[in-house]
Structure formats: structure tokens, C-alpha cells
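Student: Down below are the structures I want you to see.
Any read-out appearing in this document is the output of simple, stated calculations on the displayed coordinates, not a laboratory observation. Since we're looking at a predicted model, the values are computed, not measured. Cβ atoms are built from the backbone, for glycine too; each structure is taken alone.
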Structure I
Amino acid sequence: MTWTTVGWYIIGALGLIIFLSLTVMVLTWIERKFLARIQQRMGPMRVGPHGILQPIADVIKLISKEDILPSWADKPIYWMAPIAIFVPAIAIWVTIPFSESLVLQNLDLGLFYVAAISVLSVLGLVMAGWGSANKYSMLGGLRAVGQLISYEIPFIMAILGVAMLSQSLSLIDVVNDQSNIANIIVQPLGFLIFLAAGLAELGRTPFDIHHAESEVVGGPFVEYSGAHWAIIQLSEYVNTFAIAALITIMFLGGWSWPSMPFSGIAHNFLSLIWFLVKIYAVILLIFWIRGTYPRLRIDQLMSFGWKVLVPVSFINIVFTGLIRFYNLHWSILTALSLISIGVIFYLIYKTPQHSLKKDSIRIISAKDAANNPPENYGDINVR
């Protein structure tokens with residue numbers, strides 16, 4: 001490797017970081033306006049036309065704010081935690097292509113690299129929780145460990161299902177394999193598994209249990225402020241953009257067009273635009289889920305991971321393996337996936353809810369209490 005090659009890699013890495021930073025600023029504005037629209041509000045409106053310069057004002061505010069270090073914190077771990085969160089968020093983009101010719105490094109084991117880097121994200125959360133020496137931070141860190149380890153299994157199994165379909169671990173090969181038909185049609189079950197596991201890996205609604213403001217007051221990040229908190233937020237949105245890009249590459253055909261009348265530079269440019277349009281469509285889906293669904297309880301989150309996603313991810317692998325081994329038509333896998341999705345939703349819908357326990361509290365009006373004395377309600381506490 002020559003110095004020229006090293007220089008190009010450095011320039012490419014800096015360009016990637018600048019692009020992702022600008023993308024995060026755009027995403028924060030889109031999310032705030034999109035959620036405001038869902039909640040019948042206007043969102044940011046004061047800084048620039050329709051608040052379009054609000055992300056710049058937020059960056060200036062966060063950089064200029066004081067970094068407060070708790071006196072009881074474990075200082076080396078406290079300062080290193082944001083870096084441990086930020087580095088995997090950037091490192092995963094080394095092998096994510098924007099087109100067939102626009103990628104920092106096309107790895108033959110790209111899907112394996114993505115799965116390996118995704119495991120490292122939990123390290124920074126644990127360091128932030130431990131280094132802050134705060135009970136809420138520690139609880140959030142422990143929740144993050146349990147959640148990310150649980151959902152890492154279906155996350156990797158969904159990636160394995162795509163690799164079995166394309167017979168390759170290269171992300172570019174995965175996109176080229178979808179030139180005729182996208183994997184979301186062939187393997188809709190795998191798409192839903194990867195979407196749910198990806199949301200859990202991001203810690204976004206409804207899987208944001210490890211930094212739930214109403215329970216653990218922000219979790220591992222409760223003691224962070226200023227530039228360090230800005231790095232943590234930057235990493236979260238970079239990871240959101242990465243998950244959306246992976247969904248686009250693995251299930252939506254990436255930059256592939258059904259038919260393209262252009263060639264050369266025009267083809268590459270339009271393919272890039274088409275790829276970004278798909279990514280932002282997935283991001284809007286993620287934002288819509290945040291604005292629509294409530295947060296799961298921690299017991300519901302863990303039950304959904306181990307009792308639903310993990311078994312279903314293995315079923316998806318079995319179906320895909322049978323189709324590949326016997327060389328059957330892809331429509332059979334689609335039918336099996338759709339039947340499985342229907343059965344899963346039916347079982348979830350029909351699962352009996354827990355009935356009221358005897359020590360539950362029942363609220364009774366004064367009129368009913370006067371007509372029916374409290375001693376007639378048995379062991380139930382009446383308020």
C-alpha cells in the first residue's frame with residue numbers, strides 16, 4: 001500500500017464523516033417536523049424558514065455548553081464512553097456502499113463485518129453507565145446489555161437469511177442479486193425481523209427502554225452534557241441512517257432500478273439519488289413508529305425478543321435453507337413467510353391478557369360505594 005492510497009483513504013474517511021454529520025443535522029430537523037405533524041404541532045419555526053436552520057443552532061448551543069464532570073464519576077471511563085459509542089457508528093460505514101463504485105472499502109465479508117461491528121455498540125453504553133456512577137445510568141447500562149444481547153440474535157439471523165438468498169456476504173453482491181426482484185418480496189418475514197431487531201439495536205421507540213426518560217431519566221447518558229452529549233446524539237442518528245441503509249441494501253434492492261435508460265455518470269448519479277430516496281423512506285417509517293407506538297415495558301421487550309423474534313428468526317432460516325437446498329421457486333418462500341406472519345399476529349392477538357389479581361386496586365365511585373359497602377368486594381382494595 002502506497003502513501004497515495006493511504007492519503008485517498010484518509011480523504012475518503014473525512015468526507016464520509018462530514019457527509020454523515022450533515023446528514024444527521026438534516027435527520028434531526030426532519031424528525032422534529034415529522035413528529036410535530038403527527039402531533040398536530042408546527043415544530044421548529046423560528047430559526048430560518050420553517051426552522052430549517054434549527055440544527056445549526058443546536059450544534060452551536062451544544063458545543064458552547066459546559067461539559068460537567070460529576071465529582072464521583074470514574075473519569076477515564078466517563079470520558080472514553082462517547083468515543084466508544086461513536087467509533088463503531090462510523091466504522092460500520094467503511095463497507096456500506098452508496099453505489100457499485102461509491103464505497104470506501106468493498107469487503108467480501110461485508111455482512112459479517114456489519115454483524116461484528118454491531119456487537120461493539122453495547123460496550124460504550126455500559127461504559128457510560130458505569131463511568132457516570134449514577135444509579136439511573138447504571139440501570140440504563142444494564143438494561144442496554146440485556147436488550148442488545150437479546151436482539152443481536154435475530155439481527156444476525158436476519159442477515160444470515162439474506163446471505164443465504166444471495167449466496168454471498170458482499171453487500172454489492174446482495175444488491176446485484178436483487179436486480180429482478182427485491183428481497184422484501186421474497187423474504188418479508190426476514191424484513192420484519194431485521195426491522196424490529198434494528199430498532200432494538202438503535203434503542204428507538206418502542207424499544208427505547210434503556211434510556212426511558214420516565215423511568216431511568218435518560219439512562220446511561222443522564223450525566224452527560226455539552227460536546228460529549230452531542231457526540232452521543234450524533235452516533236445515535238448515524239446508526240439510524242446505517243440501519244436504514246442496510247434495510248435498503250438487504251431488502252429493497254439498494255440502488256437497483258427496474259430499468260434505466262441512462263448510462264455512465266448519469267446512471268451513477270440517478271442510482272445514488274434512488275438509493276437515498278429509499279433510505280429516507282425507511283427513516284420516515286422509523287420516525288412514524290416513534291410517533292405512533294408507545295414504549296414497551298422491560299418484561300414485554302424481553303418476552304418479545306426471546307419468545308417471538310428468536311424462534312421466528314430460526315424459522316426464517318429453515319424456510320430459506322429448504323428453498324435453496326431443493327432449488328424451489330422464490331414464490332414458495334414468499335408464501336411461507338406470509339403464512340408465518342399471519343400465524344404470529346394471530347397468536348399474539350389471541351394470547352390471553354393477565355386478569356386482575358386479587359390485590360389489584362379498583363376505583364369505585366362514592367355513589368356505588370354507598371349502595372354497596374366495601375366489605376362486599378372481598379380481598380380487592382377499594383379506593
Structure II
Amino acid sequence: MSLTANWSYPTAIRLGAGRISELPEVCANAGIKKPLLVTDAGLVSLPITAKTVAIMKEGGLGDAVFSDVQPNPDDLQLAAGLEVYKAGGFDGVIAFGGGSALDLAKAIAFMSGQTRPVWDFEDIGDWWTRADPAGIAPVIAIPTTAGTGSEVGRASVLTNSESHVKKIIFHPKMLPVAVICDPELTVGMPPVVTAGTGLDAFIHSFEAFSSPFYHPMSQGIALEGMRLVKDNLMTAYKDGGNIEARTHMLSAAAMGATAFQKGLGAVHALSHPIGAVYGTPHGMTNAIALPAVVKFNRPAIEARVELLAAYLGIEGGFDGFYAWLIDFSRALGVPEKMSALGVDRDQIDLLAKMAVEDPSAGGNPIPLTTEITKKLYEEII
């Protein structure tokens with residue numbers, strides 16, 4: 001089976017090794033003549049970025065790069081990126097990197113023609129209708145990690161630099177007009193990043209699968225997304241150059257982000273505040289929180305997890321799945337506690353309050369209260 005494909009759902013996706021070479025054609029199809037490539041500070045000096053910028057330049061697209069992107073991007077980084085975008089007279093954005101770079105790139109493109117502050121477009125009710133669609137620049141997304149799936153998402157997660165609260169900024173037109181999923185761009189990911197981002201993809205699908213809302217399409221996508229992670233993440237972790245495993249993981253990441261239209265849950269509700277306050281890596285933070293949340297949600301999800309275990313080829317129903325999850329996480333180097341990421345117990349009361357208010361909390365199969373989130377934090381920190 002060839003692992004090269006062109007998909008049109010949920011947006012135009014070109015999947016396969018070496019397809020970064022098609023970037024000029026993809027930009028031309030999108031009507032982009034002068035793009036700004038947005039990437040993060042850790043990627044900007046790496047060979048894959050230099051190669052991509054060279055392809056841009058050879059294709060007559062210039063070589064403009066904005067790389068002032070840190071993990072868990074905030075409104076200050078957004079303002080800096082917007083200043084560069086507007087001053088340069090660009091007509092589109094190439095989002096290049098992991099979840100943070102992709103989220104900030106999408107936010108820059110979205111805000112490039114808006115007059116209201118970014119917080120006016122938080123994912124609440126129909127706030128997205130406040131935006132001027134004509135003021136949203138097109139985005140070409142090129143993921144270099146396989147986890148967040150931001151390349152197929154219609155939102156950006158942005159931290160408020162004053163309150164340290166993560167907010168979801170949403171608009172249907174934030175969905176990139178095209179995506180290039182080239183596994184060759186992901187082979188340089190260190191094992192710890194491979195593990196964290198890969199488990200993030202699994203958790204997106206798992207929380208969508210566990211969500212009580214009705215969305216059969218997402219349910220099916222989530223199921224196969226989890227199988228791809230189970231069967232390929234360990235290979236990618238141990239052998240970073242394995243193109244087949246890397247390709248499957250890129251697919252799983254996009255599937256997880258497509259599936260969570262059905263909802264997320266307590267894992268993300270707990271991890272978002274920790275990431276905002278302590279600046280921890282999102283995927284690994286999720287991975288540490290997952291076992292405690294699975295155990296807490298058992299009364300509501302046991303029957304569903306038994307079906308999942310059977311599909312994944314795991315014996316023993318819920319208990320068998322939970323045991324596999326612990327073993328899988330430990331083999332991928334996931335710590336047992338958040339303290340390994342520098343998180344302390346000083347802020348538990350604040351974190352518990354923030355978790356209940358997080359938009360992801362509403363998708364948990366068991367309603368969350370401050371008392372519940374506090375107990376969960378006490379278990380995982």
C-alpha cells in the first residue's frame with residue numbers, strides 16, 4: 001500500500017514523503033504570492049526549515065520568516081507577529097512546526113484584517129461571527145510534529161499574558177486552505193517530543209471517543225486514530241527514521257484533531273491550566289494526566305472502553321486497557337507525576353478553578369466540579 005495520498009477532508013491534504021517540494025504549487029493554488037513563514041525559535045535554525053525556506057525562494061515566494069514563537073504562545077507573541085506581517089505586505093501565512101507554531105501562525109493570519117481585540121473571538125457561542133471574513137489571510141499548514149493536529153483545526157489556543165489563562169480562538173475560516181504532511185520533516189523529532197506529541201494525538205481521539213455528545217463520524221475516526229497510535233508510536237519512538245511509522249502518526253494526529261469536534265474532556269481541562277501557569281509541554285502534560293482521568297471516568301465509559309480494547313486487540317476489557325495504557329506510557333518515558341515537569345502544589349486551588357472553567361471540561365462524561373479537579377490535581381502532581 002502506497003503511503004502517498006491527496007485528501008480533501010477536512011481540508012486539502014497532501015500526504016507523503018518528499019511532498020514539501022510541492023509548496024510553491026500549493027501556494028499558487030491558494031493565491032499566495034508573498035507568504036510569511038511562521039515557525040518556532042527551536043526550529044528556525046534546523047535543516048528542515050532551511051530546506052523549506054530554500055524551496056520558497058526557488059519558487060519565487062521570498063524567504064520571509066517570523067520565529068519569535070515559544071511553547072504555549074500568548075497575545076504578546078501574536079502582536080509581534082502581526083507587526084511583522086502587516087509591515088511586510090504579506091498575503092498569506094505558511095504555518096511550519098509543532099502545535100505552538102501552527103496555532104500562532106493561524107492566529108496571525110486570522111487577526112491580520114480584524115479591528116477588534118483577539119479575545120473578542122473566543123470560542124463562546126457565536127462570537128466568531130464578530131470577525132470580518134475578508135480580513136482572514138489564507139494559511140498553508142506544514143506540521144513537523146505528529147500530535148496536536150492543529151493543521152486541520154479551526155481554532156488556535158492562545159494564552160492571555162496577564163491572566164495566564166489559555167483561551168480558544170475560533171473561526172471556521174481559520175482552517176488552513178491546504179496542508180502538507182511530509183513525514184521526512186518529522187524524523188528529526190527527539191524521542192521525548194515524539195512520545196509527548198504522539199500521546200497527545202491518542203488523547204485527542206480517546207477524549208473524543210469518551211465524550212457523551214452525539215457525533216458518529218468523529219467516533220469512527222477516533223477509533224482508527226487510536227489504533228494507528230498504538231501500532232506505530234513505539235516504532236517512531238525507537239526508530240525515528242522509520243518513514244512508515246512517521247506517516248501513520250501524521251495521519252493519527254490529523255484524525256485526533258478532526259475527531260475532537262465531538263468534544264474533549266478532563267485531561268485537557270486539567271492540562272491547559274498547568275501549561276498556562278507553568279509552561280509545560282502540552283502533550284506530555286496530557287499524558288501524565290490521562291491514567292487518573294481514565295480511572296475517574298470509569299463508571300461512565302467502561303462499556304465503551306471494552307469495545308475500544310477489543311478493536312485495539314487488547315484483552316481484559318477496561319482493566320486490560322488500563323494496564324496496557326500504563327505500560328505503554330512508561331515505555332515511552334512518561335513520568336508518573338507533574339512534579340517531574342516542575343509543577344508544584346502551591347497553585348492547586350487556582351488550577352482547580354481554572355480547570356472547571358476550561359472549555360474542554362464540558363465534554364467530560366462525568367461533570368467536573370472544583371472539588372473533583374482539586375482531587376485529580378492532588379493525584380497527578
Structure III
Amino acid sequence: MAKEFDSVRSMIEALKPSYPVYCLRPDIIHQAAGCFLEQFPGRVLYAVKCNPHPEVLRALHKGGIRHFDTASLPEIAQVRESFPDAACYFMHPVKGRAVIGTAAKVYEIDTYIIDHPSELNKILAELGGAEGLTIYVRLKTPPVDGAFYHLASKFGADIDDAAAMLRDAASRGCRVGLAFHVGSQCLVPGAYGEALKIVGEVLEKAKVDIVGLDVGGGFPAEYLGTNMPPFEDFIREIEEGVKKLKLRRDCVLMCEPGRALVAHSISVVTQVQLRKDDQLYINDGVYGSLSETVDAGVKLPARAHRLNGAFTGAPKDFILNGPTCDSLDVLPSTFSLPSDIDEGDWIEIDRVGAYSNALATRFNGFAPETLVVVHDQSIGSVR
């Protein structure tokens with residue numbers, strides 16, 4: 001279990017950390033989980049890849065999440081061994097044969113996703129048939145302006161191929177469903193409606209009843225400068241799109257939020273190790289928790305902490321350099337901090353709950369590993 005502190009400041013006073021420290025606020029996860037569970041008209045699966053830290057999963061489970069989108073055997077093992085009452089869905093379109101067998105035999109996984117006929121053949125061969133098996137076919141969706149990453153360049157079947165796979169899987173005794181993903185950090189609610197129109201085209205061609213429809217992830221989190229649509233707009237778009245489909249009454253609607261559930265729940269406390277005019281050298285960076293500042297252009301709020309005395313300088317824009325010896329390890333956006341910040345002070349960078357520790361490397365021997373639980377308020381509004 002993680003150490004707990006009343007606040008980030010009390011953590012700094014106790015640990016005086018010369019290493020990065022993740023500060024988790026479980027209540028924020030509980031609130032986000034409750035929002036999805038209350039408003040989404042179906043089953044909510046947490047995308048484990050977003051942040052698989054045991055304390056994060058524990059907070060999600062305490063917040064009511066009982067279904068998990070898993071993409072590998074280690075993710076399945078972590079969830080099933082931590083929460084025996086949880087259900088895992090193997091939602092990676094490409095899986096090794098040994099992994100399929102172990103997932104089914106050891107962890108009783110019975111739901112898999114495919115986007116190619118060979119993957120269906122592989123699954124049926126490894127499991128010895130279709131008894132008790134549910135197969136989701138993943139659709140290719142068009143790129144969305146306003147999403148961080150477009151995922152259909154790697155995964156997803158076109159309309160004709162998806163319809164053919166649905167028919168094939170159903171004819172071989174599988175329960176079948178459809179799935180799509182509009183892209184990570186999608187700020188366009190209408191993208192879900194457009195994707196659901198493609199679902200309708202597939203169903204019209206396939207002439208097969210599906211038992212499940214997975215609208216994927218992509219639900220956004222609020223960062224600096226984010227023009228954030230209301231969550232209700234996404235729900236409304238999904239509900240209206242689903243109503244237009246000819247689905248059986250017991251068809252299960254699912255979603256796979258990751259970022260929207262956990263991004264706001266964690267900040268990382270870094271220490272200033274050197275100041276050069278308007279450049280600060282800190283002990284975390286783009287090879288650690290902060291890769292999305294480069295890969296996705298995320299802009300994050302930050303605040304400074306000092307133990308001995310108060311900051312007196314006016315706000316000033318600083319460049320933050322990461323700890324590695326690579327000159328690429330520089331955060332692309334400046335951070336507004338007190339002008340008298342110096343070596344030994346700490347910088348708390350907020351909204352790093354998604355794709356931070358999950359993407360961190362051990363390059364140069366630097367690896368953020370410490371996580372504590374805090375019970376203060378996060379930095380707050382970023383509008």
C-alpha cells in the first residue's frame with residue numbers, strides 16, 4: 001500500500017524527495033468513475049494500458065469499475081489476481097497463440113477482438129472451438145481532427161471485411177459484436193455519431209445480430225488550452241447514434257475510457273537540480289512521465305513548492321529540461337513559475353495520470369517509481 005499524506009506539501013516536508021514522486025488523489029478517480037457509471041448507458045471498461053499502477057486500479061475498483069479493457073496477458077493477470085470479481089476483455093486485435101490459450105485456460109477470458117480473418121482462425125484453433133466465445137470485430141473509422149492519435153492506421157477492418165468477419169464468426173458458433181475507436185483525446189462528440197453510422201452500414205451488409213457494441217475510448221481530459229466539450233455531449237451523440245441502429249434488445253453497449261478516468265488524479269513532484277537563467281533542470285522529463293508533452297502536445301499546469309520561506313518573485317516563463325543526457329529531453333512548452341525559483345525547490349506538474357508512468361522508460365537509469373496518496377486539492381481549473 002502507498003504511503004498517505006494530507007497534502008503534497010506535507011509529503012515534501014516528510015520525504016524531501018530528490019526523486020520524482022507521483023501524488024495520487026483517489027477521490028478524483030472515484031468521482032470520474034461515478035460520472036461514467038451514472039451517465040454512460042451501458043458497461044464501462046477501464047483501459048488498463050492508460051495507467052496500470054496498482055493504486056490506480058484499486059481506486060477505480062473502489063469507485064465501482066468492475067470491467068477492464070486489457071491488451072496483454074500481464075494486464076489480464078494483474079486485474080484478475082487483484083480483483084477476482086472483475087471481468088477482463090482481451091481487446092487487442094493481435095495476440096500470440098500461447099497468450100490466447102493462457103488467457104482462456106488460466107484466467108477464463110471468453111471475449112476477444114479481431115480485425116482480420118486470420119486472427120479468428122488463430123483464436124478458434126487455440127481454444128478448440130467457439131463454445132462460450134464472444135468475438136468483437138473492430139472497425140476502421142476515419143481520422144478525426146482534434147484527436148491526439150488516430151488509431152485506425154494500424155487497426156480496424158473496412159465495412160465489407162468487417163461484415164464478412166461477422167458472418168464467418170457467427171456461422172462458426174461465436175457470439176459476435178462490433179467495436180471501434182475514434183482516437184485518443186477526441187474533442188469532437190460527433191465523431192462517435194459518424195462511427196455509429198459505419199456500424200449501421202456493417203450491420204446492414206452482415207445481416208447478423210450482434211450481442212455487443214463497444215464504442216471504444218477517446219473520451220478527453222482537460223489540459224491547459226483544451227476546448228473541452230461537455231461530457232453530456234458525448235453521451236447524447238452515442239445514445240442518438242445507437243437509437244438509429246437495429247440492435248437486439250439485449251445487445252450490451254460498452255465503452256473503454258482511460259484518460260478521462262485518471263488523467264486529473266495524479267500530479268508529479270519534481271525537484272529543480274540546476275537553474276541557468278530561464279532554464280530549469282528537473283529530475284523527470286520526456287523519457288519519464290512527460291512524454292505526451294512532446295508526442296501529443298499536452299500542456300500541463302504546474303506550481304512551485306519551497307520548504308524554507310516563501311517565493312517572492314513575479315511569475316516568469318521557464319523552460320524545463322529533463323534529467324537525461326539527451327538534448328531532446330526538453331519539454332516543448334514553457335511553464336509559468338516564480339521568478340526566484342532555484343535549485344532545491346520543487347515543481348508539481350498536474351494532470352499526469354494518463355500515459356505517464358505507463359510510458360516511462362529507464363533511459364540513462366532515470367525512472368520515476370515512487371507513488372504516494374495525498375488528500376489535498378489538485379491545482380484546479382486550467383481554463
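Student: For structures I, II, III, which has the highest computed value of mean count of other Cβ atoms within 10 Å over residues 4-11? Don't jump to the answer; show the numbers that get you there.
Tutor: Numbers: I: 10.4; II: 13.1; III: 17.2.
Checked I, II, III; max of mean count of other Cβ atoms within 10 Å over residues 4-11 sits with III.
Student: Which one of I, II, III has Kirkwood radius over Cα pairs in Å, as calculated from the coordinates, equal to 22.0?
Tutor: Details: I: 23.2; II: 20.7; III: 22.0.
It traces back to III.
Student: From I, II, III, which structure was helix-only ellipticity at 222 nm (-39500 (n - 2.57) for each DSSP H run of 4 or more, over all residues; to 500) = -16000 calculated on?
Tutor: II
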